[in-house]
Structure 1
Amino acid sequence: MLFAFCIGSNQVPGANIRRALAVLQQRFGALRRSSVYRSAAEGFVGDDFLNLAALVETDESVADVVAWLKALERRLCRDHRQPSYSSRTIDVDVFLPGAADGAHGSLTIPHREVLENAFILCPLAELLPNQRLQADGPTLADLWQHFDKTRQPLTLVQLD
């Protein structure tokens, strides 16, 4: 199954994203990743985030992958007791390209935040431009093209 991981950090973001990518590659093998984008904190006052998406193929179940990702976040010092909208060392969310609409354990497909946040939609559209959230819906590239980019500006950055 193809998994897309949306990865972000605003606490020593370059180092934490590099660490997360290294651990993901150890676990799943080769990663295909998007460019890295800087975005302002959403829903709270805080340092800017760095964000990207990465694709992997695995035969593991959705539940196993999600559980492993939560453990990875804890390993990289993510405090899950903090409010949803707060600074974080690392945040790794899952998007399942091509998965049927509905619930997959604790994961709802498509993840509603894809449509609401430039820092998720843009990297996913870069990696999966022809992917649709619904069979008869627009592609991710179309959604990104029509997204109000003035509302959530992104800046392309290099990950050192």
Structure 2
Amino acid sequence: MSDRPAYLTRDGRARLEAELEELVTKGRKEIAERINAAKELGDISESGEYEDAKNQQAHLEGRIREIKSILARAQIIDEENGDNHEVRIGSRVTVRIDGEQEEETWTIVGSTEAKPSEGKISNESPIGAALLGKRPRQQVTVETPSGVMRLTILTIQ
């Protein structure tokens, strides 16, 4: 796992802690029950149910390790005391893409919480990284997988 900081909002940290609790308590119990039920069916060497349960157990344990690693490296983004003069992690940025009339609003978050469909973009994404440190009315050119994008920062919250 990585040693880089994992930037999280307070809400993001709470969601990960709840997921971890669910996996450790309920998830492990359910998998153990599936494994025991498969063992009771007889020969586990040819049991697809047993194999599937063991694979699911490995996936669950991997996710538990991943969440623990993220939480151990977590740096909480203070969304309340934002500097509206410069884009940083936690900023809500409204931009206009050159050639388009509509505005886009994105929140810059750590990669763990990124969900572009919800307007949350990672500080490590091409657009997120290009916006960091920029100010209102500044124009930004971003090299994206789909080509060069030019945008103007309208507001920072």
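Out of 1, 2, choose the structure whose coordinates give Rg and Dmax of the Cα atoms in Å equal to 21.5, 69 when calculated.
Details: 1: 14.8, 40; 2: 21.5, 69.
Of the options listed, only 2 reproduces it.
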_So if we calculate distance in nm of label points 7 Å out along Cα→Cβ at positions 72 and 96 for every structure here (1, 2), which label has the highest result?_
2
_Given a value of 19.1 for mean count of other Cβ atoms within 10 Å over residues 8-15, calculated from one of 1, 2, which structure does it belong to?_
1
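Assuming 30 is relative contact order in percent (Cα under 8 Å, 6 or more apart) as calculated from a single structure, say which of 1, 2 it is.
The structure behind it is 1.
Determine which structure produced the value 2.2 for distance in nm of label points 7 Å out along Cα→Cβ at positions 40 and 144, calculated from the coordinates; the candidates are 1, 2.
On the way: 1: 2.2; 2: 5.4.
Corresponding structure: 1.
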*Comparing distance in nm of label points 7 Å out along Cα→Cβ at positions 48 and 128 across 1, 2, which is largest?*
2
*Out of 1, 2, which one gives -9000 for helix-only ellipticity at 222 nm (-39500 (n - 2.57) for each DSSP H run of 4 or more, over all residues; to 500) as computed from the coordinates?*
1
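No value in this document is a laboratory result; all are computed from the given coordinates. Note that the structure is a prediction, hence the values are computed from the model and not measured. Cβ atoms are built from the backbone, for glycine too; each structure is taken alone.
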